[in-house]
Each structure stands twice: as structure tokens, then as C-alpha cells.
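Heads up, there are several structures right after this.
Just so you know, all these numbers are worked out from the coordinates, no wet-lab data involved. As the structure is a prediction and not an experimental result, all values here were calculated from the model. Cβ atoms are built from the backbone, for glycine too; each structure is taken alone.
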Structure 1
Amino acid sequence: MKGGRRLAWLGHKPSNYEGNDKGNIDVSGDSSAQWSSFKDWISKKYSKVYVQMICYYVRKHYYLLNGNLRELDSIESKYVRNNVVKCLIVLSKFLNRHEEFKNRLKAYDIKLYTQDSFASFLRIFNNHSSDLLGWHRQASAILRDNEKLFLKYALFTGLRRTEAITSFNLIIKLARENRLHEYYDEQIQCVQHFRYRELFLRRTKNAFISFASKDLITQISSSEPLTFPAIRKRLNRHNLKCRINECRDYFGTYMTSNGLSVMEQDLLCGRLNRGIFTQCYWSPSFKELRGRVAKALAQLEQML
């Protein structure tokens, strides 16, 4: 089995492979100039986590760019199938074969799965974020001081896990270099992610701003950098599930339940639509918005 997995990772083609490798990519290893070029190209466009996923699926399924796309039907999970197709689309763009591959997908009648309203309802119905604060208290009791502080920062900002870790470590780094003012505006108590575009502004997932009290930022500034594997390992050691990603869901629901409009909550979560109203007319007062967010977070802190 071990050898089989390795062959799949290196892009081993199945015995019934029907295509050819003309115009495809060499996935034989990192020493390949073309593969290195591909990794550099995607690293400039996508997040580190997404780049890892692209590399994994491209090395495993690259031959499908020319091969029999019916093989995708054998992938049971529609989410994995979606990821494979998306990664192949990225590869086709790199090889300047996007139109050709798009036509092949159409010919095979392969479409990306999109969640319907019933699936959205089931996600809401099966959501267990109501007990998240209980988990937060349990996790805080076993985590180190800097990890405990990070957990609070993630819950109070609604950032995605990777964004929250990047932001947390960046605050520490800039504070040590006496440059925190470049990232945190004390006047309106706002963490300005948009000033570091390469870290927080991506093609689809963005983080623009987060409101955080001066006291919380001061505590983080005096803390130590952290990594996700260390947090996950400590939680696993105590048989506690890692639910950091759920902090974002809880934040969004909590804020809309405490007076923020959907558009205001979307702004804090890095989602802004491209409608005319947003582009030309909507101009919220950040100072006033910060006041309402601070009031809601003060109530949340009492619940921890």
C-alpha cells in the first residue's frame, strides 16, 4: 500500500490511461524546472494552504488534463471531485490550455458542484456553534498563554484560521520592530489587514479590517508566535476536538444577532459584493461601527 500511495503522489498513470502527455506538466519532482515554475506561479496567486492542495491534486491527477475525464465519476465525494477539477483548471491556465480544457469539461458534461438551498439549510440545522463557548473555555484551560490569547483573538475578529494565525504573528513581529502603527490604528482600534495585501487579499477570500481593543492588541504584542499544528496537537492530547474554524461562524451569527447589519458583518468577514450600492453609495462610519462592535464584544467577553 505504501508504494501505491507513493506512485499516486508522483502522478502514476492508471493502466487504462487514454491520453498523452503532450502539453502537460512534468511532476517527477521539485528538481523539475517546469514544476518549480508552476509552484512559483500559484504561490503568487493563492494562499499557502490552497497551494498545498493544488500541488497534491495536480501531482495525483495531472494526466486527466489529456486523459479520460470519466474517471472523475469514480471520486465519491463531490467536494473532492470539485477540488480535483478546480486544480486541473489552475493547471490548464498555467499551461495556456484553459479554453481547450474548458471545452473538454463541457463535452464530458462535468460541472462543479454548488451547494443548493437545502444543503444550506442542513448546515444551519446541524450547526453546533451554540456550545462553542463551552468548548472555548475547555480549550483555554489546557492551552498555553499565547494559544489561549490566539483563541480569543480568533473568536473576537471572526477571521479564518489561517488569517487569524497570520495576523496574530504579524502583530507580534511588528510590535517587536516598533512598527505596529503600520497595521493597527489605535484611534479607531482597527487592525488594518488591507495594508498587507499579499497576506490578506486574495482572489476570493479576503480580510479587510478587524476591530480589536487596545488591551487585547497589547497582550498579543507581548506574546509569542504560534503555529496551528502545535495547537491541534495539544488539543488532541486532551481528546478535545479542534473547532477554531467554528469561531468565524459564531462571530458572524453573534454580530448579526447584536445589531450589525448583514453588510456590516460581511465587511468584517472580508465579503463585499460588487453591487452598485456597495461600490458607489454605502459609506459606513468606521468609528460608529467600531463602537457597536466593541459593545457586543464586551458582552461576549462576559460570557467566556
Structure 2
Amino acid sequence: MFRNAVVAAALLLAAGLAADEGPNRPKIYGITSVRLKSSDFQKASETHSKILGPGAGKFTGTNGCTNVKDPCYLVNARQHIELVPGHPGDPGFWLEEIGFETASARVMRDSLLNHGVEVSELKTAPNGSPLIKARDPEGNHIAFVQPPRAPSESAPGPTQASSSPVYAGFAAKDLHPLNKFYLDTLGFRLDWKGGFKDLPPGTPEKDSDIDWFEIQVPDGPDWVEYLLNIPGSAADRELGVQNHFCLGVRSMQKAIDPLHKNGLAPDSKFADDKREIGRDGKWQYDIFDPDLTRIELMEPTPAKDPTL
């Protein structure tokens, strides 16, 4: 009798814990889209379509640009860059939204609600895929999108600089609320963090020493980057430098050559003078669209040990 009562109590406790945990978070496979504001679609297309060359490949089936009315550029079968209208002087970030691919938009919604996160009703993307929208603790717009039932197949175009977005980054104010959301709630994991300056050996690291904090999605290779210690009075170009997205390349030099063939002037004010190795040990090269949003090309494999 006593044993049965103990078993029953244990079962009730387990049920209570399961209720507290709520729905399990579905898998998050990576970044599926980056949405940018643009004050002039025609000028922006010079950068995002002609110079970078996405959309020039062969695509079959349903993809993220299917039925999208504003300019939309396929980078590969599952990732795209989308433009939405903006006006010069608009406040806020021009990196308007980051979309993540998830196994289930419905289950993701239930999971976020269980963690007290405000989230939209279940919506339908232009291509028919279920999606939800939310904001992180600093108000950045994010979306979770299921892949289409009949996913697209693709082959990169001959003028395409990259067929692989690997991360998006944004200026951030407070590391801890963001980590609680992305790491604790969504299951992202730390990939790398660092600062502009090396700390003397044995010096304890403070939050103010961290200028970059990179977190990887739970179930794939893509990541998100916080850029910290940005002055509140930062000018538009500086915010454009911080709020950016990155395209992965196997060889930086082989990626830069097509940019010039596609129309990027060697002395363009909208591009770096030359490639360089960042503090994370990776080759990188930046160009800017007409609204000064930065597009970084990067070799994902470090060429040297990262600066810690």
C-alpha cells in the first residue's frame, strides 16, 4: 500500500514537472532569410543582385522568394535576402528581420509562449510555409519558418560570389538578457567571443571587455553575432557596420574577383580596400549597399588561432 502511494506520488511529480517544462523546443536548423530595409530598390539591386550575384543560379520547386512581391534574392535553395521599403532618416536598424528555419512553427510558438515570450499567431509565408514572428529582448525582429513541403533545388550561378549565408549580426546593449533568450530559451550555444584589445595574462574578463559575442544555432552551422559597446550616438554608417549579414566563401580571393567582374569598382567607397583577418582569425572583406548596410564575405574556417 505504502509502495503504491510512493509510486503514485512520483508519477504526479513527474507529470507536474513535465507540465512546467511545457512543449519541447523544435529544432532550429539555421538562418533562412535576412530582411533589409532599402530606400531605393533599383540602387540596392546593383549591390544585392548584380554585384553579389545571387539569384543567377538554377532553382526548381518552392523557395523563400516564391510569391514575394518586393525584391528577393535567392542565395541557395533554403536561404534568401529580401528587401522591404525604407526611407532615409528612418530610425532603428535597417537589418529589419532575421528568419530561422525550424522543424515546426506551431511547436516553436507553444514553446516560446511557455517561456513567457510574446509571439505572433501562426502565419503563412508567401510561399505557403507556416511561420511565426517575435522579438528578442532588445526588440530585434526574428521569425521562425518551416521549410516548404516541396523544397527547392539549386545550383549556384556563374557570377555568384557566395551561395552560403552563415550569420547575421546586430548592435546590442546588454549581453545577459540576450543570452537568456538565445542560449537558455532557444538553445543557441557560444561559438566565440572577443574584444578589440588583448587582456593581460591572468586578467579576469568583464562584460565591457567583450565587443563580439557569437552564438551558433542549436541544430546547424549558422550563427548570430552581438556587437557590443556601441555608442548610443553612433552615426548611420557605424550602425550599418554593426547591423549586417555575412556570406561564407571558400576562398576570399576567388570571391572578391567576381565582385569586380560584376561591377564593383576597385576604388569603390562602398567596399574595403583589401581583405583582412579579423580577431576571430578568419579572412573577411566588407562591401556596403547604398543604405550603408554591411555585407561581409568571410571564410568560415579560421586562417589562424582566434584572439581570445
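Quick one: distance in nm of label points 7 Å out along Cα→Cβ at positions 178 and 242 came out at 3.7 when computed from one of 1, 2, so which one is it?
Source structure for this number: 1.
If you line up 1, 2 by distance in nm of label points 7 Å out along Cα→Cβ at positions 138 and 226, the top spot, with the largest value, goes to 1.
A value of 11.9 was derived for mean projected area of the Cα convex hull in nm², for residues 82-217 alone; which structure in 1, 2 was it taken from? The correct label is 2. A value of 31, 55, 11, 2, 0 for P(r) over Cα pairs in 20 Å bins from 0, in percent, calculated from one of 1, 2, originates in structure 2. Each of 1, 2 could give FRET efficiency 1/(1 + (r/R0)^6) of positions 50 and 258 (r between Cβ atoms, R0 = 35 Å, to 0.05), but the derived value 0.60 comes from 1. Here helix-only ellipticity at 222 nm (-39500 (n - 2.57) for each DSSP H run of 4 or more, over all residues; to 500) has been calculated and equals -17000, so which of 1, 2 was it run on? Clearly, the read-out refers to 1.
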